[in-house]
1. Given a value of 1.00 for FRET efficiency 1/(1 + (r/R0)^6) of positions 74 and 122 (r between Cβ atoms, R0 = 25 Å, to 0.05), point me to the structure among I, II it was derived from.
2. Which structure, out of I, II, was distance in nm of label points 7 Å out along Cα→Cβ at positions 10 and 98 calculated from, if the result is 1.6?
3. Where does the value 25 come from, among I, II, when relative contact order in percent (Cα under 8 Å, 6 or more apart) is the thing being computed?
Structure I
Amino acid sequence: MSHTFTVSLVSWHDGEPLLKPVRQAVFIEEQGISPDLEWDGLDEACRHALALSSSGEAIGCGRIMADGHIGRIAVLPSWRNRKVGTAIVEALLNHARAHGYPAVDVDAQTHATPFYRMFGFEEEGETFLDAGLPHIKMRLKLSE
């Protein structure tokens, strides 16, 4: 079995049939997030990173909003700890840099803060609950 994958940037219009099942599996089924919170109506305005296995199976995703907010980073359990999440965040950061974003931010689940620190994100403010899970805002300056 091959463990290779690719990450590409797609619109919601083009990627929805592949993006939606990953988020359904990770956020709604695994983490118990309400579908009303997950499907927030913002996807159409975002750029999405889509990770596909070598066989074309959707295995991970993430999105970036026009204001530089990164979110909805999700990787299917069988693909975790294989650098899929890293490649998704790198694709979104490359998009932000290419489009001149001065900074990006993420509302990180608190257990994921070490992951985001690897990219240079720094915590800002206090821990808060989002969808019943503890989060903290993290920010990364891309240009001075």
Structure II
Amino acid sequence: MEATNPEVLQRIPHRPPFLFIDRVVERSEDGMVAEKTWDPGMSFYEGHYPGNPITPGVLLCESIFQTGAVFLAEMLEKEGKTLADATPVLSRIENAKFKAMVKPGDTVRLKVTMKEKVSMFYFLSGRIENEAGKAVATLNFALAMVKEEG
């Protein structure tokens, strides 16, 4: 299995075992595409579900949120800022729909698109696709750029 790309590690504070992006594969002005291969050795598969493991939907969503955070970090860099200036924090999840299962060993594409920015809130849409290009999940979410207090 491929190790997480260093550019991901540079842009968000998440680390294993709670890092769910392996690499960024595409960029545009309004979005990003990343990939994640779900390692069969991840411990949660032992209990979700024994004999028929599937990737929890909440972790699929987290992979999209992390992709959004990497996208925002790159946007900030273009503006001369960094995540040291603010941390992306999830502030809203809407219309999450799960359409297919992700099994251990599957690779998914994580697509985020910027919809709108209002003050410190960034509204994005997410789509997770399997290797055949079929939707696994879709959702809308917002990340707030929160300055560290103190």
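All of the numbers you see were taken from the coordinates with simple rules; none came from a lab. No experiment lies behind these values; they were computed from the predicted model shown. Cβ atoms are built from the backbone, for glycine too; each structure is taken alone.
1. II
2. I
3. Clearly, the read-out refers to II.
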